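**Q** Presented below are the structures under discussion, each in the form of structure tokens.
FYI, it's all coordinate maths here, none of it is from the lab. The structure displayed is predicted, hence computed values, not measured ones. Cβ atoms are built from the backbone, for glycine too; each structure is taken alone.
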Structure P
Amino acid sequence: MTEKPYVPGWLREFYAAVDGHDPSAIARFADDMELSFGNHPVAQGRDAALRTLATASQAFTATQHEFRHVWQVGDATICEFSATYTLTGGATVTMPTAVVIERRGEQFARMRMYLDEGALSA
């Protein structure tokens, strides 16, 4: 059996909010944050980040994240997880995903999500 990784409380809370469609998740985004999500252009600023996430989420109705590994180096947190998406047609797809979050205090200054979005439109 694989040991569960240590996941900091703030990170567990953030992804619980994401999976629960809780809009409070975006409260962690700094006004000047930078977001990179899959193949989308890099978004500069909270509003642009929200637009990118809204566009990306049109392909699915629900998510569930299961942490595999979490590393923290200074203000950066690197996460590896399995993300399960429920697509708009009802099918589910699980894919490996990596995310790098750089924080400034409690807010996200940069967030880079590495995943193969092709599986979401297949």
Structure Q
Amino acid sequence: MGVKSLGQRLKASVDDLQRARLVERFGALGVTPIGAVVARRPVRIGGEIHRVIIAPRHGVATLEVVVADGTGSITAVFSGRRSIVGIEHGRAVLLDGVAFAERDRLVILNPAYTLIAPAAAP
């Protein structure tokens, strides 16, 4: 770590540092950045779970998982599920599916998912 990067980190906001950490971590996996996802195209994205919500959707319980990678966020919707083992706040995950726009957000309905081992502490 150089002096210049240390100075930049000391002046950066917590949100900026969080975004940079996520971009660095998931950029190395060779997945599509969430900020570059195009609706109605198959996509493989990676990110960290920021929110888990159980919400009714057309009368059926669904698990909504908001995933962010520093370039944007996307909501994975698992129909008929109230929980999935391993899907929890702060966990890294890869999602495969077709994204679509719903209101003002990107959504992937029932994506295939892969849990990623926690990052090693520096």
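**Q** For FRET efficiency 1/(1 + (r/R0)^6) of positions 35 and 83 (r between Cβ atoms, R0 = 35 Å, to 0.05), the calculated result is 0.75, so let me know which of P, Q that is.
**A** Q
**Q** Match the computed value 2, 11, 20, 26, 22, 12, 5, 1, 0 of P(r) over Cα pairs in 5 Å bins from 0, in percent to one of the structures P, Q, and report its label. Before the final figure, lay out each step's value.
**A** Working: P: 2, 11, 20, 26, 22, 12, 5, 1, 0; Q: 2, 11, 20, 22, 18, 12, 7, 5, 2, 1, 0, 0.
The structure behind it is P.
**Q** Another question, if that's okay. Starting from the value 33, 21, 10: which structure in P, Q was Cα extents along the principal axes in Å, for residues 51-90 alone calculated from?
**A** Among P, Q, the structure yielding 33, 21, 10 for Cα extents along the principal axes in Å, for residues 51-90 alone is Q.
**Q** Continuing with this model, one more query. Identify which of structures P, Q gives the largest calculated value of distance in nm of label points 7 Å out along Cα→Cβ at positions 59 and 75.
**A** Comparing P, Q by distance in nm of label points 7 Å out along Cα→Cβ at positions 59 and 75, the maximum is at P.
**Q** Which of the displayed structures (P, Q) returns the greatest value of mean projected area of the Cα convex hull in nm², for residues 27-66 alone on calculation?
**A** Sorting by mean projected area of the Cα convex hull in nm², for residues 27-66 alone in descending order puts Q first.
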